[in-house]
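These are the structures, in structure tokens.
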Structure 1
Amino acid sequence: MSNQVKIKETIKPFKKKIFVSSDKSISIRCLLLSSIALGKSKIYNLLQSEDVIDTIKALKKVGVNFVSKKNYLEVSGVGINGFKIKKNTTINAGNSGTLARCFLGLCAGSKNKFKMIGDKSLSKRDFLRVIEPLNLFGVKIKSKNNLLPIEVTGTDMLRPINFNENKGSAQVKTCVILSALNTRGITKIKAKKSRNHTEQMLKFLDYPIKVKKNKIYDLIEVEGSHQIKPFKYKVPGDISSASFFIVLTLLSKNSELLIKNININPTRIGILKILKKMNANIKINNKRNYNGELIGDIKVKSTKKFNSINCKSQLNSSAIDEFLLIFLVASKSKGVSIFRNLDELNKKESPRLNVAINFLKMIGIKVSRKNNNIKIFGNPQLILKNTYHVKNFLKDHRVFMMSVVAALTLGGKFWKINDKDAIKTSFPNFLNILKNIGAKIS
């Protein structure tokens, strides 16, 4: 069976209501925290993707038991410092940077050595960002050039640390927080703004964590050595998955879409703020709070004219996984859009900034780059007429899905897009939802 999709025509006008996949970040954090809770937790609406399945496999290897029930997954937590790591244990994180980096923090208090590996893409990503704070805690790590595979030896004498997280990486921040749970004392983190699901979940669980919010940084204090109580949690829809359908609708003709039950946590909705500044027709209805997370329904309508944007870099962390789609809208905008300080984009599943620039040039959009800053020269009359083949993007799921959205909205004689299996990491039913709203994909 071919591992590519073929698209020959744009999507016809549609008016639909959809649900997208469950939030991947929250799904993984639910599994990690329930694994160290003392007792049985119930997770409803857990994302069924490769990254989440790899998380379950990793936790099973350290002694956590799972039972699939009709409507939920039951997790039998082993408590703080309760993992049983056997000799010569190897944890395979697959494609998931969230699993790999956060799991290291979770196991920081376990004395037995284990090995962490990942797939080809993950093995090219930087781990120094978590190795440095883990070393401060007292964890010993062996690696070559700060890349996977790595050998990890934790300690039951972890010391609390003061740490400055200045990359805006939620994975690094979560790694430090999870390590801090194993310490005796208070760990203090000065963290550049990033998604805050870990902090929100610990607050929901009444764990002693304090967060003082400033404009650019959060000051976080975590008191270690407290047990986590078991919990019930229903995972909301993923804003990152919803974003592909938001942009599909904006760029399609005479179309309207209602996307239900989406996590609209303020640290995740940079794409909505940016697109609204570009004149996108987006509204959020039915807002409500669920265990510290803000949930809502997103209503999107086709937009005929987009403004260019001089995007503030303060929005980068809250839109880091959606910039490929934002660039696509910028390509149809009037004027020149400017984006700055995008170095973190090249540290994702693929070097996404490089991939995005090559993609935009392939479809005829002028792009200039200076270091990690780019200018996109929009063309509101952009209609594609050539044949396009998207390949060699390290099986990055977001590159694949963005390419499909481009093919369904911008035209072109014929598109071939490789590596459709990439969507299994985060959004396995992406193509099925597209077909249900009218997309013709083979």
Structure 2
Amino acid sequence: MNPELRTQNSKLRRHVILGAGTAGFNAITTLLSIQPEADVTLVSTEAPYARMVLPYYLSSEIDESNVCTISPERLEQLGVKLRLGSRAVGLDRAAKHLLLDGGDSLAYDDLLIATGSSAVRPPVTGLDGAGVHDHWTLADTQALRRVVRPGAEVAVVGAGFISFTIVNPLLHAGCRLTLIEREPHVLPRMLNPAAAEVLEGWLRARSVSVHTGAKLERVEDAPGGGKRLLLGQPSRSSPVSHDAQLVIVATGIKPNLDWLAGSGLQVERGIVVDEQLRSSDPAVYAAGDVTEVADLASGQRAVMAIETAAMEQGRLVGAAMAGQPRVYSGGMLMNVIEAARLQAASFGDWAGADATEGQAAGGHYRRYVWDGDRLAGAIIVGPARQIASENDMGMLKGLVQSRHPLGRWKELLIERPFEVKKVFLAAGTVSALLPQTLLGAPSQPLDNALWMRG
């Protein structure tokens, strides 16, 4: 290490990053790109990996090595002190100590809480037995890889965003797939009924069984092996049974916040933060699934449990720890899935009442929610290859994100809802988006930080 930097190290602030997911990883990389000599400690129960690529690992499209975002060895080269396998159990804010399992503690000058979320299961009899799996962590995926086989009858409990991340891997593996959703349609927190109907029809035409309005009452061992799921439906007086060799539960997640009980931090649905992502304690930041921030579409506070929000928030906290704070005005809800070569996405206030729609044969659907002549939210459904080639999804996201007034071009989008590109360009949306940079400067490669330390 450069001798001058070594001398300075004794004066550096002690930065502790709790959590190695997207938020924590981006905080570390941003902090080191600005301040290569920073004193950084990473505390995590797991080594860093990217949760959003787990479906590709499940389908064997990538190796496990490609799941990792950065190796422990690489982090140590960058000067990051590692406490992998450690779990936070409490916070002593007065002493500025993070309390760890085993009775250990870690001093900090500033702390980022980025502990992410955990899968939750509904209180259904038999749902905690053998042969029932989650799909949220790397360990969950490793367990599924050992049991998923071609021709296997797989039942997925829940048909929300998490379940749709594994539809393609299971179909790719040759499984016979059944989706079970208690709400009236699939993806109830992402799509309206009309869009969901397009997706459900597409799946059924490709031999995916979809049960909506179906409440799972209990799970039993099936006589011939595997599991029997008993489903209650409003149209039937007695439960309907469905047998499967493998059951995967994807009914939701909850922020990992229980360990903060008694800490005195303000916690509602998530840790409440200000415009610089600081909690009610200025020495403690929060980012990712544990954080409650402003929803730019609704104006209300919400937990943005999405990858892009975790990345943005992590980068902003890293910059703040390096002495370059920026304002985080809030996030925009955005979800994108692909299932059997059909894509669906929603942005912003997609469920708003002032809306126009368009539909065409072949799986095409659009819904636009208006705030005057600004696009406040959108839903898009269509064949994946066509959406990718036309970039409608990216342009619709830009229209919602920029809140750029469309003027007379609004009427064109209402009359011809698939003319997205023309409206996007003609309304001048590009010029409205260009100034919207997160940190005001391009990202710097980590090699620069490694070179500075060498």
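What follows is calculated from the coordinates using simple rules that are stated; it is not laboratory data. On a predicted model such as this, the values are computed, not experimentally measured, just so you know. Cβ atoms are built from the backbone, for glycine too; each structure is taken alone.
Here percent of Cα pairs over 29 Å apart has been calculated and equals 46, so which of 1, 2 was it run on? The read-out was computed on structure 1. Once distance in nm of label points 7 Å out along Cα→Cβ at positions 71 and 431 is evaluated on every structure in 1, 2, the highest one turns out to be 2.
Source structure of the calculated read-out (distance in nm of label points 7 Å out along Cα→Cβ at positions 55 and 351, 3.0) within 1, 2: 1.
Using P(r) over Cα pairs in 5 Å bins from 0, in percent, for residues 167-382 alone as the calculated read-out, with 1, 7, 14, 17, 17, 15, 12, 8, 5, 3, 1, 0, 0 as its value, let me know the right label among 1, 2. The correct label is 1.
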